[in-house]
Structure 1
Amino acid sequence: MRWWQVQEAKQRFSEVLRAAESGDPQVVTRHGRDVAVLIDIAEYRKFYDKPPALMEYLRAGPLVDGDIAIERDDNLPRDVELSS
């Protein structure tokens, strides 16, 4: 990781970008305070891409032809003894 002052980062942006693309985050500072980080897009997507919403996920699943037979066991549940 390398720190750059804003002015230097602007002047050497191509170098800052190449370093970020190679997997080394680049921190930009202003008046000695960290204000931004430049990272590779793959790293960004790992952390900030949202997983699909439930309905999107279900709609993306395989299509089922015909009716689905769902059967439920009619047996009563087993007895469970709860003691302290």
Structure 2
Amino acid sequence: MLHQKQFKISRQLRNNDIATIISVANEFQSEIHIRKENKQVNLKSSLGVYSLMLTKNDQITLIAHGIDAEKALEALYRFFTP
């Protein structure tokens, strides 16, 4: 089942925050992507995520598809908000 969560990043992300997000995403079996504007990348790919240059107040969408998709989005959302 496909799950999506659209929101605005409400805090500044540092490099170690992004590394943690990628690590947590890799704990899930679901395919997980992140979309910023018209670019969508695999959230399990370091190079892809860093290429988005995520910053505070960016509007993003987390997209997950798989057996643990809902849990994945819940776990990941908290890293983008205080």
Structure 3
Amino acid sequence: MADRQVRQTGKDADGDIIALCNNGQSWSPRSKVGAISDIDGGTHTYFVQSAGTTRTNVQVINGANGKYLRTTADSSSSNNLDNLPDC
């Protein structure tokens, strides 16, 4: 199992996360569907760790409109997937 750091995210026109990225990494970009499969299957973990913040894991959430990705809730907004730069 690989532990993959996320530094950017791909977003659609509505702002929904559609990809996880870390420029220069062989796995990047990873589609939302692929990342969900990786996390659910225990193949890979994904996390965000910005300067001065602690690591926060990317989780799969079962929402009303299907599965989606988000980081573990904490007091920092800098590690939220929505707030990462675009890839």
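Any read-out appearing in this document is the output of simple, stated calculations on the displayed coordinates, not a laboratory observation. What you see is a predicted model, and the numbers here were worked out from it, not measured in a lab.
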(message) Given 5, 19, 23, 27, 19, 7, 0 as the derived value for P(r) over Cα pairs in 5 Å bins from 0, in percent, for residues 10-57 alone, which of the supplied structures 1, 2, 3 does it correspond to?
(response) 3
(request) Assign the value 31, calculated as relative contact order in percent (Cα under 8 Å, 6 or more apart), to the correct structure from 1, 2, 3. (result) 3
(request) Out of 1, 2, 3, choose the structure whose coordinates give semi-axes √(5λ) of the Cα gyration tensor in Å, for residues 34-73 alone equal to 20, 13, 6 when calculated. (result) 3
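Quick check: 12.3 is what I get for Kirkwood radius over Cα pairs in Å, calculated from one of 1, 2, 3. Which structure matches?
On the way: 1: 18.4; 2: 12.3; 3: 12.9.
Derived from 2, not from the others.
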